[in-house]
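Engineer: Presented below are the structures under discussion, each in the form of structure tokens.
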Structure 1
Amino acid sequence: MLAAWYDRQGPAAAVLQVGELPNPEPGPGEVRVRMRFSGINPGDTKKRSGWQGTPMSFPRIIPHSDGAGVIDAVGDGVDSSRVGQRVWTYGAQSYRPFGTAAQLTCVPHRQAVPLADEVSDEIGACLGIPGITAHRAVFSDGPVAGKTILVHGVLGSVSSLAAQLAHWGGATVIGTVVHSRDLDNVDTSVVSHPIALDNGEASSAVREYAPDGVDRIVEVAFSDNADLDAAVVANDAVIAAYASRADRPELPFWPLLFANTTLRLLGSDDFSADAKQQAGIDLSAAAGVGALRIAIAPPHPLAEIAAAHERVDIGPRNGRVLVTIPG
């Protein structure tokens, strides 16, 4: 099969190779997927670069955990009727060496989620890590119907999905962007109350829409927003944080304590199997009814995977970055 891989960490152009590798065979409980698109997340490029000194987990790595394709073989214990099924995958390179940047990849059968006819392969390839993280940020503390949720960084890959899932779940969504110039890019059919953080009055603006405070906060920059979050939480609110610019953020302890705030930290690789499975069900359901819209940049061919990684590293500006896998 044709695949991309790296045997050492470093800059994308220096370490990523594309060539032929042996076809994998599905083990017990696994399916093999013939990939059509491979989705790249920032975590994939961080693993490749050795971010924060993280070493190679395996001698050779085919990168990327997310993707979409068609099951072409199954291992022992898996219903053979799944052969030919369109699926989206997650966790292909989570604690495993060989991910989706290849014509074929094998994953545990529950990590190949059926893809509805109404949903494109491109959208399917974007659902994995961002979608499951967004789902946990929104639903890990129960249903959200009738609640008010503040989603920070609402134009980002995880937070945009979190806002859409919250809206799909019946919540009122307040969303933030960093700059006022980005307000016009917010989908107000999902985010009923967009707010720019550079106006200096963000907490007052949130309180205008949620005078009793917000029930949940989806947080992408906890170290930056901790004071704002403390100023707008309702009693018993949950702050679900999946990222922070500083690794030791300072907390306004007493305001958060008096509001009986729960801080939930989200590490996508280590969500429970049940949580991931429920996320897969809900993401597929939401996508199937057109509730999830994802901006996607023009895909890169597999031969240009280094350029695709570089685009992720500098920050995509026109949508999620995908790699097209040749058939």
Structure 2
Amino acid sequence: MGQSKNVAVAVLGGGSWATAIAKMLLENLEGITWYMRNTEAVAYIRSQGHNPNYLTSVEFQTDRLFLTDSINEAIERASVLIFAIPSAFLVNELKKIRLPLKEKIIFSAIKGIVPESGLIVGEHFHDTYDIPFENIGVITGPCHAEEVALERLSYLTIACADTDKAKNMAKLLQSDYIRTKVTKDIIGTEYAAMLKNIYAIAAGIAHGLGYGDNFQSVLMSNAIREMKRFTKRIYKIDRNINDSAYLGDLLVTGYSIFSRNRMFGNMLGKGYTVKSAMMEMKMVAEGYYAVRGVHELKGRLKKKVKTPIIDAVYSVLYESQPPKKVFEKLTDKLD
């Protein structure tokens, strides 16, 4: 993966984060390939220069985009693939692929567990497609797509076992309004990016139930310690859990008005059923799928790890327990 403006990069996905990544890349690249399954959206961007469904204020120069609704065409054109497809839909999209992925450089901008395998995205690509970890990276925050669209100062963390690949991707994404840093902790950053969505649902439920800022601060304080315990059990490495990729991403997702996971939890706290809340939301709340994956993963661990917040969210989402009663019990487990 070189540093040339002509490096062949494909963005795979049509949502808000994919749109934001396309915008960031075009600050540094002459052009990119962009795949989305929605044929009508592809045609609209070609004619109107912006995504009709997400971040509609972002204007694109269409002559710098190769838009396609064929995932194989996108993969054939690029050496670097950035996946920004929600984890719940990833396997169905991957089933369409007829080209080898082993020689590609894969970056995941997906913050969740692949439901079918129970793995984070990097592990799924490694196990399923035999891609070496040196060719797999992660793009994580703290960063909301909506603020990228507004060109508000934002920060990204790029993780890869191959530091040079991480640095090269960081250079492709950085700009006057995007600051980047790199890390080798690909497993930890990807798990943290997934876990923070679960904690954001918890923060939303608490808000919907009427808990105030004092409780939210205790909840987030406990959440970062819970994240530390979990990531240490999964993959022990020298990491500072207070770094932006962990604590920063947790805070922005737990508190931001742009957080779809917090919004989802808020609806549950206000009395929506899980099904009705999901139907009401236009975007996918990754934490819904993540909490089930984490719950199953915990069951496979030889040595147990204490995760009362994750357990509480799981009880609400998958055991149909009343949020009020669950959180009344949770308050006694926090300190």
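Engineer: Consider the structures 1, 2: one of them gives 4, 17, 24, 20, 15, 9, 7, 4, 1 for P(r) over Cα pairs in 5 Å bins from 0, in percent, for residues 43-106 alone as calculated from the coordinates. Say which.
Structural biologist: Structure of origin is 1.
Engineer: Identify the structure, out of 1, 2, from whose coordinates distance in nm of label points 7 Å out along Cα→Cβ at positions 35 and 315 was calculated to give 4.2.
Structural biologist: Numbers: 1: 2.7; 2: 4.2.
It was calculated from structure 2.
Engineer: To test your reading of the models, identify which of 1, 2 gives 2.4 for distance in nm of label points 7 Å out along Cα→Cβ at positions 75 and 267 when calculated.
Structural biologist: The value was obtained from structure 1.
Engineer: Can you spot which of 1, 2 the value -8000 was calculated from, given it is helix-only ellipticity at 222 nm (-39500 (n - 2.57) for each DSSP H run of 4 or more, over all residues; to 500)?
Structural biologist: 1
Taken together, the values in this text are just the output of simple stated rules run on the coordinates, not laboratory data. Small disclaimer: the values here were computed from a predicted structure and weren't measured. Cβ atoms are built from the backbone, for glycine too; each structure is taken alone.
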